[in-house]
Every structure is written in structure tokens, then in C-alpha cells.
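*Asks:* Alright, structures below, take your time with them.
Values in this text are rule-based calculations from the coordinates and carry no lab data. The shown structure was predicted, so the numbers you read here are calculated from the model rather than taken from an experiment. Cβ atoms are built from the backbone, for glycine too; each structure is taken alone.
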Structure P
Amino acid sequence: MKKALIITYYWPPAGGSGVQRWLKFVKYLRNFEIEPVVYTVQNPNYPITDESLKNDIPEEIEVLTQPIWEPNNVLSFFGKKKQESAGFLNPNPSFFGKIVQYVRANYFIPDARKFWIKSSAKYLKNYLKENKIDVLITTGPPHSMHLIGLQLKEQLGMKWIADFRDPWTEIDYFYQLPLTKTAIKKHHFLEEKVLKNADAVIVVGDSMNQSYKLFNKNTFTITNGFDADISDENVALDSKFSLTHIGLMNADRNPKMLWEVLSKIIAENEDFKNDFQLKLIGKIDATVLRDISNFQLSNNVQVIDYVSHDEVIEFQKKSQVLVLIVNNVPSAKAIITGKIFEYLMAKRPILAIAPTNGDLQEIISKTNSGTVVNFDDSKHLKRVILDLYAKFKQNNLTVTSENIQQYHRKELTKKLSEIIFKITK
């Protein structure tokens with residue numbers, strides 16, 4: 001049996017999407033003759049927690065922890081909530097807020113967890129001398145985790161896999177940060193160094209694969225996925241014509257076109273106005289709620305704060321339509337929000353606002369699971385919503401999705417195990 005040491009910042013009780021990928025890999029690795037050991041933070045400061053995810057940790061898994069000092073803990077002194085997610089950059093910061101953003105962007109490279117690199121490398125170097133590990137695996141963001149792996153690779157010659165749940169310099173908010181030319185250059189240098197030195201690189205989408213393969217030919221795509229049995233049980237659907245969005249919705253992900261189209265349909269169609277409900281489940285930026293109010297949609301909107309993963313699955317199954325929004329940024333074609341795979345499991349029609357020539361469109365097309373509308377195509381969006389509504393009124397709002405099983409977490413872990421055995425043989 002092979003043994004893999006996984007270095008991750010996010011681990012239960014962390015909630016949200018960042019923890020799901022490697023929690024599920026760890027859950028299934030033993031099925032493929034790989035024993036996982038997890039290295040994570042001892043005193044985390046997670047923006048979101050979900051105690052229910054602890055139930056997925058296999059019994060007797062070795063979990064190593066070391067304390068971390070995070071400068072984010074002192075940001076509240078400058079008027080910034082320390083629980084604020086990186087996806088919620090303040091577009092209009094105060095004077096002190098601008099200072100905080102500048103310092104964070106240019107002095108905490110690659111991120112605010114950089115102070116964990118040196119102590120972690122020292123601790124793990126001693127651990128690895130006393131314990132047989134076949135492969136190191138680092139997962140980012142935060143990309144500081146990859147720099148721990150890089151040090152151990154350089155010092156001990158370990159086999160090393162770098163897993164990118166999101167890209168580094170091509171992530172959607174990278175150029176929103178007040179980065180100096182020197183800081184940008186350093187980010188690119190570190191990213192390239194990680195890619196070139198890893199024995200294998202894993203990414204979540206084909207566009208990322210094409211970019212990273214320029215630096216490492218051993219680049220593989222393993223998407224995110226879902227972790228439940230697909231059943232054809234009859235679930236009581238929402239009585240309203242519900243459009244449900246689950247997950248973070250920040251200013252970049254604010255679909256003003258959707259609000260405008262819904263507002264017009266409500267003004268034109270009294271039945272739609274009475275039947276329609278928009279459900280927003282998760283953390284919602286204040287600018288999104290303000291726009292919803294300005295478009296006079298508030299009476300048709302239900303905002304639900306973060307709920308447990310089990311509850312999320314139930315909301316998905318009951319919804320009439322599941323909504324996906326991709327950030328309208330230069331790298332949009334490469335964005336595959338992890339929620340798509342659990343939407344597939346729910347077997348409800350998916351309405352996505354995203355590039356019609358991107359990675360997300362390819363997945364939705366191959367699985368026959370919904371419709372993708374481009375960012376500026378309001379006429380098409382209106383037609384799609386009215387068509388879905390007509391089927392709802394006829395009690396015929398269904399979807400015949402296919403080729404979904406390939407995205408089950410167990411199938412994806414099998415792909416991971418093949419990469420591990422390939423580089424450690």
C-alpha cells in the first residue's frame with residue numbers, strides 16, 4: 001500500500017467549497033491501496049465552518065497539525081472583518097482599508113499563510129525522516145501550501161503532486177488586488193517554479209490544463225465532483241417556480257442581467273410574479289442585495305445564510321431550476337464552479353450564465369443537464385426562463401441528464417490513485 005502525505009489548509013470543521021475536494025479524496029483513497037496522512041493547521045480561522053463534514057473523515061486517519069500565525073487576525077483593527085472571505089474584496093475601501101489591501105497584496109506573497117511555510121517544512125522534514133511516505137500532495141489555494149511542498153522536494157527529493165483547485169495568477173480576483181509590478185513578477189516566478197518542480201500537476205479544468213502544461217507536461221485534469229448515490233426517488237419539488245443559487249455571490253458574480261430580465265418578466269406577467277421565487281443560499285455581497293432591491297425583486301427573494309452540506313443537497317433536489325453564475329472576468333472560460341457537479345446529482349434543470357465556449361458549457365453540454373447563456377445575451381436569457389416557466393405550469397419541468405457517474409468522488413479518486421502509482425513506481 002502506498003502512503004500519501006496531503007498538505008492542506010482547509011480541513012473539517014472548515015465549511016464551503018475549499019474543503020470538499022481533499023476531504024472526499026481522503027475518504028476514498030484506501031479503496032485504491034493508498035493510505036492518506038493529512039497535515040493541516042492546528043488553530044485555523046475559517047470564514048465558514050460545517051461540523052457535519054467531520055463525518056466524512058475515515059476512522060483512524062492520521063492527522064498532523066501545527067499552529068499558524070495569520071496576519072488576517074489583526075485586520076479587524078483597520079475596519080475589516082477578519083471573517084471576510086477573499087472573494088469579498090471591498091471595492092470602496094476606507095483609507096486604512098486601502099493600506100491593508102496594499103500590504104496584503106504586496107507583502108504577503110503568495111498569501112497571508114506564508115508564515116506557515118518555514119515552520120511546516122521544518123516539522124514535516126523531521127516527520128518524513130522517521131516515517132515512510134511515498135508521495136507529497138499539496139493543494140491550493142492558499143498557494144503557500146505549494147511552497148511547503150517545494151521546500152520538501154528540494155531538501156528531500158520527495159515525489160510531489162501540486163493540486164490547483166483554482167489557478168494562481170489567473171484566478172478571477174488576482175488583478176483586482178493593488179499589486180505592484182514587482183509583486184506580480186514574484187507571483188509568476190513562484191507559480192512557474194512550483195509547476196516546473198512538481199512531479200505532477202493536477203488541475204480542475206481543461207483550460208487550466210492547457211495553460212499549466214506549458215510548464216509541466218505531467219499535468220492532469222481531475223474535476224471536482226459529487227459524493228452521493230444518484231437516485232430516481234420522487235422528491236417533493238418546491239410549489240413555487242423556484243430558481244435557486246447556492247454558494248458565494250460576490251460583486252464580480254453579481255448577475256445584473258438576470259435581475260433585469262426577471263424584473264421585466266414580473267412586470268409583464270402577473271402569473272409569473274405570483275409563482276416565482278428566487279432562493280439565494282450562502283454568503284451574498286451587499287451590492288448584490290442592493291441591486292435586487294433596485295430591480296424590485298425583494299418580495300420574490302428568499303435569502304438563506306450558510307447551511308450544512310446535507311441541507312444544501314436537499315435544497316438542490318427540491319428546486320425547480322438551479323442557477324449557476326460564473327464571474328464575468330477575463331479568465332471566465334476556465335472557471336468551473338464546484339457546485340455544478342452537485343447540481344448534476346440533483347437532476348434538476350441547470351441555468352448557467354457563463355461563456356458559451358468555456359469549460360462549464362462543455363460539461364453541461366456533455367451531460368445534457370441544462371442551458372448556458374452568455375453574459376450579455378438578455379434576449380436569450382428571457383426566452384430560456386419563460387420556456388422553463390411554461391414547462392413548470394404544465395407540470396413538465398424535468399431534465400434527462402446523462403454521463404454523470406464519471407463525476408462521482410469515488411471515480412475521481414480512482415483517477416488520482418492512477419497518477420500516484422504512475423509517479424511512484
Structure Q
Amino acid sequence: MRPFSKTETVSVPIVGPSARTERAIRAVLDGETQGFRRYLPFFGPAVIASIAYMDPGNFATNIQAGAKYGYSLLWVLLGANLVAMLFQALSAKLGIATGRNLAEMCRQTYSLPTVIFMWIVSEIAAMATDLAEFLGGAIGLALLFGMPLIAGMAVTATITYAILIMERGGFRPMEILIGVFVFFIGLSYVIEIFLSPVDWGGVFTGLTTPIIPDRGALLISVGIIGATVMPHAVFLHSGLTQSRGSPRNNRERRMLLRFSNREVVIALAAAGMVNMAMVIMASAAFHEGYPEVAEIETAYYMLTPLLGAAASAVFLASLIASGISSSVVGTMAGQMIMQGFVGFRIPLIVRRLVTMVPAFIVVAMGVNATEALVLSQVILSLALPIPMLALLHFTSRRDIMGEFVNGRATILLAGIGALVVLILNFTLLADFAGLF
């Protein structure tokens with residue numbers, strides 16, 4: 001029996017693993033598969049979640065951070081990535097231990113007014129996520145084919161919808177496809193690093209010396225956190241693990257949790273290194289002579305004369321891959337969030353329209369694309385404490401988690417992570433209000 005036994009409503013995932021994946025996982029749990037092959041069926045949930053940490057919002061905040069402040073904000077990325085690892089691991093644990101995702105737990109545990117408030121904030125965050133993802137893909141397509149930005153968004157939306165149809169065959173085809181996108185984006189920035197004149201001493205100093213140079217750096221730092229620790233990814237991960245493996249007892253849940261934790265570390269470490277590579281590339285290319293570079297389009301056009309045509313081509317290809325793949329993952333997360341909070345299935349096209357239309361409106365209004373990307377990440381950071389605190393609350397309750405309840409060290413570290421986000425958000429709001 002699962003530790004959480006409340007059964008007012010039945011938890012029904014949007015879609016589960018394929019039958020083949022379930023058989024492979026069952027063979028591992030039963031001890032029939034040994035060696036390296038036993039790890040393969042468990043890779044997928046954290047890989048899908050990791051694409052949220054490499055979306056176009058990251059491109060925007062990382063380019064601005066590197067161009068204007070050099071390597072000095074790399075420590076923010078490092079800290080945010082460690083917090084992301086912890087909370088993605090907790091999210092996966094919630095799904096494994098209870099068989100329910102975070103949105104469902106909120107609906108079944110909290111009062112109706114609280115649930116409505118959490119849902120509204122989560123939907124606003126989903127809209128900000130869609131804005132960033134659509135804009136990223138649209139900017140890349142617009143630069144590549146010379147099409148209007150609004151047309152690029154329409155193409156991105158169409159490709160995203162076509163890819164999402166793959167869900168009907170289970171999560172595994174989607175996991176493989178997203179894994180290919182992750183590999184491509186990572187490879188792109190390995191190439192960018194080799195093409196850039198990197199000051200590795202400056203990189204080390206930036207990673208180990210906490211400093212916020214000015215108020216502009218504060219805004220970028222909050223944007224980095226919003227782009228790195230993503231609210232929809234925290235919700236999504238619990239849904240991706242809630243039905244995976246169908247564990248029959250706590251021994252099997254412990255095995256699933258061990259495999260999940262290893263995957264989280266590998267996938268999120270890779271995502272973190274990609275983000276750092278973005279900042280390092282922007283710093284190496286722009287900081288000394290062109291610190292005013294703050295837009296993705298400007299960065300693309302300036303990379304050719306500074307680092308060569310290969311650098312700009314790789315940058316553009318990775319941006320398009322990021323926009324399309326993160327839009328797919330964002331839709332999956334948004335559908336899971338809405339379905340979890342309202343308690344019934346939402347047609348994909350309805351889910352798509354809820355968060356897609358605001359993005360088209362923003363572009364139609366002529367808002368600067370990169371500024372919209374950065375501000376969307378700030379909105380995500382402001383919304384982030386809600387899933388973080390809810391997740392910490394649920395995973396720290398023994399009546400919900402049973403033997404999988406958080407230990408004191410985990411509670412302390414997660415509490416510090418959530419507190420840092422709250423303090424940065426309060427500082428940002430106070431700065432906007434002119435309180436200091």
C-alpha cells in the first residue's frame with residue numbers, strides 16, 4: 001500500500017510509460033536485468049524536465065548576464081542548479097512514493113480558496129513559460145528564414161502540436177526525442193566554448209565569488225533563478241514518475257527512487273553545464289567590447305564577425321531546438337498542472353490555447369522579444385515559491401510519504417533554497433517599489 005492513502009479522487013496520469021518500457025522496468029525490479037542495461041529504462045523523466053532548464057528564457061538571461069557582467073554571475077547559476085537538483089529529486093520522490101503528482105496533492109490536501117489561488121498563479125507561470133518558449137523558437141525561425149516573428153510563432157506552435165501527438169504511444173518516444181534535443185543543445189555549446197576565447201581563471205572566480213554588482217545584476221539574477229528552477233518542471237517531474245514502474249511495495253519504490261536520484265544528478269548537471277556555457281560564451285564574445293549586447297537577435301548577428309559563421313550557425317540551431325523542445329515540455333507540464341488542479345482531463349487543444357494566446361498577443365503588441373523573455377523569467381521566479389513550498393510541505397509529512405519522508409538535512413537544505421528564492425524576490429519587488 002502506498003504511504004498516501006487518501007482516495008477521494010482517482011489519480012489518472014495524462015499518459016503513462018509504454019507497455020515495453022513497463023516490462024523493462026519490471027524486469028529490473030524483479031532482478032532479471034543486470035549490469036548497465038538496468039539503468040536505461042529509468043532514464044527519461046529527469047531528461048524531459050531538464051529541457052526546461054535550457055529553454056529560450058535561459059538564452060536571454062544568460063546572454064545578458066555574460067555580456068554585461070562577464071563571468072561574475074556564474075555563481076548564481078551554480079547555486080540555482082544545485083537547488084534545482086534538490087527540488088526535482090523531491091518532485092520525483094513525491095510521485096514515486098504516493099502515486100500522485102504535485103498538483104493533485106495540492107487539490108486533495110489544501111482548502112478550495114488556497115487551491116484556486118495556487119492554480120491561478122501556476123497558470124500565470126505557464127503563460128510566462130509559453131511566452132519564452134514560443135518566442136525562442138520564433139526568433140530562431142525568423143532569423144533563419146527571414147519570416148515575421150508572428151509567423152515564426154505559428155510554425156513553432158504547429159511543430160509542437162505535431163510532436164505532442166507522439167504521447168499517444170506512451171512517454172518513451174517523447175523521452176527519446178527530448179533526449180535527442182538535449183544532446184544537440186549540449187553539443188552545440190561544447191562547440192561554442194571551443195570557438196570562444198575563454199578566460200578560465202575568470203570562470204573559476206565567477207563560480208566561487210558571490211557578488212551582485214548592481215541593481216541590473218539583481219534583476220538578471222532573479223531571471224536566472226526563474227529560468228533555472230522552473231515552476232512547471234517542479235510540477236511535471238512528479239507526474240512523470242507517478243505511474244512509472246507500478247511498484248508493488250516499498251522495496252521497489254526504494255529502487256525506483258535510487259534510479260531516479262541518479263538520473264536527476266546526471267540530467268541536471270548536464271543542463272547546468274549548458275547554462276554556464278551560454279554565459280561563458282556571451283562573456284568571452286561580448287563583455288570586453290560589446291557589453292551592451294542584450295538581445296538574442298543582436299548576439300546572433302554579432303557572433304559571425306567576432307567568432308565566425310560556425311558560431312552563429314550553431315547558436316541559431318540550438319535556439320530553434322530549445323524553443324521547440326521546451327514548448328513541447330511546457331505543454332505537457334501545463335496540461336498536468338491544469339488537470340491536477342481541476343480534477344478532470346483537459347483536451348490538448350484547449351490546454352494549448354490557454355497559454356498560447358497570451359504569447360501571440362504580446363508579440364502582436366510589438367513588445368521587444370528579448371525583454372519579454374527576461375521578464376517572463378522574472379515572473380517564473382516570483383511564482384516559484386508556491387510549488388517549492390508545497391513540495392517541501394508534502395515530502396516532509398510522514399502521513400503522506402511514510403518511510404520516504406524527508407530527513408532533517410533535506411528539510412534544512414530545501415528550506416534554505418526556498419528562503420533564498422523568497423529573499424531575492426522580496427528584494428526585487430522592493431527595488432521596483434523604490435523602497436531602497
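*Asks:* Using percent of Cα pairs over 18 Å apart, for residues 138-217 alone for the comparison, can you identify which of P, Q gives the largest number? Please report the intermediate quantities before stating the final value.
*Replies:* On the way: P: 39; Q: 69.
That would be structure Q.
*Asks:* Name the one structure among P, Q that distance in nm of label points 7 Å out along Cα→Cβ at positions 362 and 394 of 3.4 was derived from. Don't skip to the answer; put the middle values down first.
*Replies:* Working: P: 3.4; Q: 2.7.
Only structure P yields this read-out.
*Asks:* Still on this model: Can you tell which of P, Q yields -11500 when helix-only ellipticity at 222 nm (-39500 (n - 2.57) for each DSSP H run of 4 or more, over all residues; to 500) is derived from it? Show your work: numbers first, answer last.
*Replies:* On the way: P: -11500; Q: -25000.
Here the read-out was taken from P.
*Asks:* A value of 14 was derived for relative contact order in percent (Cα under 8 Å, 6 or more apart); which structure in P, Q was it taken from? Please report the intermediate quantities before stating the final value.
*Replies:* Details: P: 14; Q: 37.
It was calculated from structure P.
*Asks:* Ranked by distance in nm of label points 7 Å out along Cα→Cβ at positions 322 and 402, which of P, Q sits at the highest value? Display every interim value, and only then the final one.
*Replies:* Details: P: 1.9; Q: 4.1.
Going through P, Q one by one, distance in nm of label points 7 Å out along Cα→Cβ at positions 322 and 402 peaks for structure Q.
*Asks:* While we're looking at this one, here's another question. Out of P, Q, which one gives 0.35 for FRET efficiency 1/(1 + (r/R0)^6) of positions 34 and 354 (r between Cβ atoms, R0 = 41 Å, to 0.05) as computed from the coordinates? Please report the intermediate quantities before stating the final value.
*Replies:* On the way: P: 0.75; Q: 0.35.
It was calculated from structure Q.
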